[in-house]
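Following are the structures in question.
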Structure 1
Amino acid sequence: MSRIVVALGGNALGSTPAAQAESIRAVAPALVSLITAEDEIILTHGNGPQVGAIVRAFRLAADTDPSVPRMPLPEATAMSQGYIGYHLQREVQAEIARRGRPWHVASVVTQVVVDEGDPAFATPTKPIGSFMSREEAQALVSADPGTVVAQDPQRGWRRVVASPRPREIVEWESILNLLDADFVVVACGGGGIPVVREEGGTLRGVEAVVDKDFSAGLLAESVGADTLLVLTSVEKVRLGRGTPEEREVDRLTSARARELARAGEFGPGSMEPKVLAGADFVEGSPGRRAIIASIHQAGEALAGRAGTLITAGV
């Protein structure tokens with residue numbers, strides 16, 4: 001039996017509900033093709049455009065009507081998990097039915113424990129929401145002095161929040177129970193809802209965004225997966241981007257992947273977390289593999305004929 005965690009990028013899902021539903025409908029056959037009679041699949045997904053739209057919509061509504069509350073980021077992440085999970089459930093279940101298979105699909109609203117002392121909280125860097133003018137950014141900070149904004153010289157201003165590393169998947173046992181009952185499980189959407197543990201074991205949501213690739217790797221570790229499959233818009237990891245020496249890479253060892261990341265080869269907000277999450281995962285236990293590939297080549301990647309393979313080693 002093979003247990004596979006598949007990570008889908010939020011940008012690849014589209015920025016509106018209609019576009020998202022169409023994107024998922026298009027990739028559902030490839031996702032279902034990953035499942036054999038002996039495979040167990042967990043789907044994770046990003047939520048960058050979606051959670052940003054939710055936060056912005058409630059903020060604009062609150063500016064117009066004081067009876068409308070602003071939506072805290074943990075709740076907005078939960079909302080995005082719900083409606084992205086709904087689209088994934090609907091389209092994947094429809095594809096399963098077309099093939100006459102017996103599997104079911106369920107989404108789990110997933111919390112991820114982070115360390116409140118993580119250095120990321122002191123230096124927020126993760127952009128969320130749409131770009132704003134300087135005036136809009138100033139108004140946002142005036143309305144909520146705890147808000148941090150940063151400028152992109154080419155595109156304007158955006159809100160930035162902390163992006164701490166995930167430490168624990170709260171619902172991992174529930175996910176395992178669903179796998180045992182022949183469910184395809186959607187979990188850890190948007191990296192999970194970031195929470196911290198307080199005295200007595202209670203959980204409290206915090207204003208942060210957990211990188212979905214690191215959460216996917218931790219989820220794969222937690223449920224004893226064999227493979228972490230990260231699906232993106234590119235066919236393979238590339239080195240030397242933007243130079244005459246740019247090239248695709250078929251294989252990376254975990255040690256080489258870390259070396260290249262330290263050298264700034266991948267870019268901190270795009271390919272780097274995918275590569276490092278893969279390196280973390282494969283080093284956790286012998287025989288594991290991580291693959292980074294195009295969403296349209298998922299099956300080929302699992303068969304070893306596409307994508308970039310990451311394995312443990314020097």
Structure 2
Amino acid sequence: MHLTLKEHIDSLCDYTYTFTLNNSRCRPDSMIPSQQGTDHTFKDLVDELKSGGDVRIRGSAGKRLAFGMGVYLKQFGGTGEVEMAGKLYIDGDAGSEMGMGMVSGVIYVKGNVDEPLGNVVEVVSDEPGYRKFRSITEILCKGPGKDTPVKNKYDEAKKHLILDDGILRGTIAARCYCDGLVSVEGDAYNGTGLLMRKGVVHVMGDAGMNAGAHLDGGVVIVDGIAGEFAGAYMKTGTLILKDAKVFAGANLKDGAIYAKKKIRTAPPVEEVTMSQDDGKVIMRKLGIGHVEAMSYHKYGIVREKLVRMRDGSVVVRRTE
């Protein structure tokens with residue numbers, strides 16, 4: 001499928017159609033503006049990629065290119081699982097947040113890509129004149145194949161990807177379903193570890209908003225400060241922080257948040273007692289000693305509370 005654009009257009013090949021939330025007049029079946037000689041809709045491009053086909057765009061793309069690419073989204077009747085995706089070619093530049101939440105497929109870009117990026121890493125290109133980007137999640141779970149990361153390192157035996165190129169990225173390891181490890185030698189943008197089921201993301205610096213949001217079994221570690229709403233909507237899993245801005249754990253369902261400093265939480269999350277098993281988790285994930293590990297604070301949902309009766313006796317009652 002070919003498309004020529006006269007100006008930058010946002011949200012091209014956006015599997016989530018996030019633009020519908022901001023502009024009710026723009027729907028998935030809306031015609032993409034500024035086309036020359038074609039009448040493709042936003043949905044046409046997504047459908048082509050979902051079928052494994054190629055989409056070639058002559059011109060530059062705006063923000064949020066290939067958002068959620070490769071996900072069979074539940075909000076559209078899907079399973080939420082990873083699915084096949086085709087190849088996307090941009091004969092120009094790409095705006096910020098390219099590949100946010102992307103889990104499969106390939107993006108080729110001839111020009112520049114604005115930061116922050118999404119869940120993608122550049123690899124040595126097999127297409128002359130183009131830069132090649134692949135999903136971090138796909139590399140962790142399926143391996144890089146013949147691809148070699150550019151300015152980053154990957155240890156295939158350990159499934160360990162080290163991001164030290166200084167590029168700011170969001171939704172790192174989104175929807176990861178394997179026991180891989182991503183080490184970020186610096187800061188991360190929003191949504192680190194979004195919807196992870198397995199694996200570990202270790203951010204050596206600070207993280208943006210929604211670190212560990214919707215975590216579903218994975219581990220997110222932030223050595224610095226996590227932004228607003230860390231651990232929001234967590235289903236299960238582990239979030240380890242030094243500190244967090246504003247409230248953490250909003251609408252948390254299960255799982256544990258550990259923090260070096262005391263943090264503010266949103267109901268129903270509150271500070272709970274650290275156990276020896278909790279200390280072992282911290283020691284194993286951070287490689288620190290027992291005393292330091294036990295100095296962390298644990299936050300979660302209190303399942304049982306002691307209730308003092310009128311006669312002075314104390315009973316244990318479940319809170320749910």
Structure 3
Amino acid sequence: MNRRRFIQKASAGGTLIALGNLGLQSFVSAPTTTKITVLHTNDVHSHIDSWKIAGKNKDIGGVARRANLIESIRKENPNTLLLDAGDIFQGTPYFNYYGGELEFKLMSKLKYDAATLGNHDFDNGIDGLYAQLPHANFDFITANYDFSNTIMNTHTKPYKIFKKSGIKIGVFGLGIELEGLVTRDMFKETKYLDPVEISQDMSRILKVEENCDLVICLSHLGYYYGDNSKKISDLILAKNSKNIDLIIGGHTHTFLPEPTVVKNLDNKNVLVNQVGCFGENLGRIDFHFSNNTAISGNGTSLIV
């Protein structure tokens with residue numbers, strides 16, 4: 001089965017996942033439930049237009065097609081969040097000419113709720129990123145970049161809480177270490193903080209102090225770098241975490257037809273998902289809640 005047919009097959013229906021850290025009840029037995037839908041993209045890299053599949057007279061990707069898909073899902077379920085895991089910039093002449101203005105304006109039109117920052121979002125320097133912020137009608141969430149001595153100070157949030165039909169959803173962001181990926185003159189005095197330590201603080205605040213029903217990490221750390229790598233990835237983070245229910249990833253352009261399930265420090269399930277790159281796919285995770293306790297989740301990758 002080739003990749004395209006596999007994606008299409010996976011898109012037809014996600015795998016139902018019993019979420020150990022989100023309750024052990026059966027979805028079938030729940031008398032009334034609330035469904036929360038989390039839509040997500042990563043590493044879109046300034047791909048605004050659709051493009052042809054090689055050898056076929058068919059378009060995929062593009063902001064307009066993504067907008068139609070998102071609109072149809074929101075009509076199906078108003079309790080929907082739309083998130084992006086970074087690397088919004090760089091990859092087509094649109095970024096070279098407009099410097100990120102078009103990307104932020106279109107994401108605002110699509111009503112993104114939040115995004116985190118990727119390394120390529122610094123490709124016009126931290127000053128170039130700052131200059132485009134007025135075009136973004138959504139929040140940038142990152143907890144492990146200390147911008148206190150830069151122009152970006154106070155222009156990002158470590159986390160944000162959303163409420164949908166009585167369900168409290170906490171989202172925090174993590175970025176990859178910029179040293180080695182971005183020249184220092186581009187990110188200036190931005191300080192990188194350990195993502196595992198920061199995630200422990202953020203997830204505790206959201207789950208314990210803020211009493212969130214669902215905790216999401218919006219990550220640009222990368223999916224996995226191999227058993228011998230010392231780099232922190234989403235899979236490593238999930239294993240060393242508590243209180244995180246879902247990690248939405250980016251950076252490695254990893255395509256997952258459905259989320260990976262990882263056991264955390266409490267031997268509870270964490271979902272990890274990433275949907276390739278260039279806006280070709282839209283990730284969708286559905287959580288079902290009964291009495292503010294999540295009882296099941298299913299995820300899939302939708303072709304745009």
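From 1, 2, 3, which structure was helix-only ellipticity at 222 nm (-39500 (n - 2.57) for each DSSP H run of 4 or more, over all residues; to 500) = -11500 calculated on?
On the way: 1: -11500; 2: -2500; 3: -6000.
Among 1, 2, 3, the structure yielding -11500 for helix-only ellipticity at 222 nm (-39500 (n - 2.57) for each DSSP H run of 4 or more, over all residues; to 500) is 1.
Compare relative contact order in percent (Cα under 8 Å, 6 or more apart) across structures 1, 2, 3 and report the one with the greatest value. Intermediate values should be presented prior to the final figure.
On the way: 1: 20; 2: 8; 3: 26.
Comparing 1, 2, 3, the top value of relative contact order in percent (Cα under 8 Å, 6 or more apart) belongs to 3.
Looking at structures 1, 2, 3, which one was mean projected area of the Cα convex hull in nm² calculated from, given that it came out as 17.7? All intermediate terms of the calculation are to be shown ahead of the outcome.
Values: 1: 17.7; 2: 18.8; 3: 15.8.
Computing mean projected area of the Cα convex hull in nm² on every structure in 1, 2, 3 gives 17.7 only for 1.
As an exercise: semi-axes √(5λ) of the Cα gyration tensor in Å, for residues 88-231 alone, calculated from one structure in 1, 2, 3, equals 34, 20, 13. Which structure is it?
Working: 1: 34, 20, 13; 2: 23, 17, 13; 3: 25, 20, 14.
Matching structure: 1.
Taking 50, 35, 18 as the value of Cα extents along the principal axes in Å, for residues 40-119 alone derived from one of the structures shown (1, 2, 3), identify that structure. Before the final figure, lay out each step's value.
Numbers: 1: 50, 35, 18; 2: 34, 25, 19; 3: 35, 33, 18.
The read-out comes from structure 1.
We did not get these values from a lab; they are worked out from the coordinates using the rules stated. Keep in mind that what you see is a predicted model, and the values were worked out from it rather than measured.
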